[in-house]
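Next up, some structures in structure tokens.
Only the coordinates and a few stated rules stand behind these numbers; no lab work does. This is a predicted model, so every value here is computed, not measured. Cβ atoms are built from the backbone, for glycine too; each structure is taken alone.
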Structure P
Amino acid sequence: MTLAPVYAERLGVPLRWWVQGTMLVATLWLAVVVAMPAIGAWIITAIALAALSFGLWSYGSARISVADGTFRAGRAHIGAAYVGTATALDPEETRRIAGVDADARAYLLLRPYLKRAVKVEITDPADPTPYWLVCTRRPEDLVRALAALTHAG
């Protein structure tokens, strides 16, 4: 039996990235249409738009979830028994822990358009990863969900 997620989030790219990418493709079309026949310009533009769409969609497809006794962040997942303390970080702390105070063994799920994150301690003695640093739009909600996960597990 699969229970509904306690927490679920998709780290989709912001709307302004889509707008700026579309403007870039429109500029490409304008540059190409003056240099070659219109059909060629439209084909090149369609390919560029498809590549842009695929790139932005795939980059923003990372998901975070807390459900069924498991914490998932991107491609990684860990059971409730090995999830330690979770701490919501402000933008300054996130930048510091992702930068100068980073541990090279840590698992990072970072997106440049998300300024806040949650640091999750990993308590598995067999796992060399000391913590996960996961960017999120709702760090306090994720911390609450992780606390509920560890108490239930």
Structure Q
Amino acid sequence: MKWLWLSILTIVLDQLTKYIAEAELLLHQAVAIFPGLNFTLMYNKGAAFSFLSEAGGWQRIFFVVLSTVISIFLFFWLKQITKDEAQKDNHLLQIAISFILGGAIGNLIDRASTGAVVDFIQVYYTTYYFPTFNIADSAITLGAGLLILDMILESKREKTR
């Protein structure tokens, strides 16, 4: 599993930056980094875009179980790809899954330990603010983008065969 180190690196960077954010930032107090980017400590009890954040507490168990199941699935998918002769040289797919796996575990650690994910990266343009996110969210997004790119490239490869 050649690219598993990428998952581990993602988890370490995610947890380290969240630790620093909690140590250095005040809740909901924006620190301007440059125009369009703030560091702002927030806690998200829900999923993406705070989905189900006000659900009353049951969502913690739901998201921990869901994240655990997805992480196990991703781990075994990555393991299977490295054994499959037709896929073992597909580095783009392996990198994509590794980023998603690392991001999923990074946020899982937060949910399991505190019930909320630490978010601190705030991107904005004039008065429009994108939902605050973290390194794990970025890795999941990057991995999903690479996964889509791999599907497009695979479709083109199939057409040329």
Structure R
Amino acid sequence: MNTPVQIPDEEVDVQYRRILRETEQGGYHLNPDVAFSKALIHGIMVNEQRYGYGACPCRLAVNDRAADLDIICPCDYRDPDLLQYGACYCALYVSNAVFQGVQPVPVVPERRPPQDQRQKPAQHRVPSGLPFPVWRCRVCGYLCAREGPPEICPVCRASKDRFEKFF
């Protein structure tokens, strides 16, 4: 029998402040309902302890990082959801209109395809003449040309394994 993961409120508060700071530096907004945001962050922290990675708490993780890579927060679907609906699926991240109270927090439909319809990240060949491959962050779209992807995306803070070869 699994024992429930216990995370002290103080640790959630520290993580909330860190994520808030990084989010604002990156030009994004967290949901202005602080208690709601902290509850989601608590769920991410529980998943981090459970699986070793911070899977979205509103989705079912399968305890396989490679299979869950697209739902590690911030997930691959955050930006398309923000553009189309004004919030991501779990509503941790919201648009400026939602943040300012001009638009209510919307209900966002699940964008993640069923497991049997998910595609593996594309592996592109480096066009001749380029000295390095170009790596693309699957979360925010950041591009860099170098031998390998950066350890952490400088824009959205996604880990190295969230990058794919773009060229």
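Tabulated results
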read-out	value
Read-out helix-only ellipticity at 222 nm (-39500 (n - 2.57) for each DSSP H run of 4 or more, over all residues; to 500), computed value -9000, structure in P, Q, R	R
At a computed 31 (relative contact order in percent (Cα under 8 Å, 6 or more apart)), which of P, Q, R	Q
Value 1.8, calculated as distance in nm of label points 7 Å out along Cα→Cβ at positions 8 and 144, assigned to which of P, Q, R	P
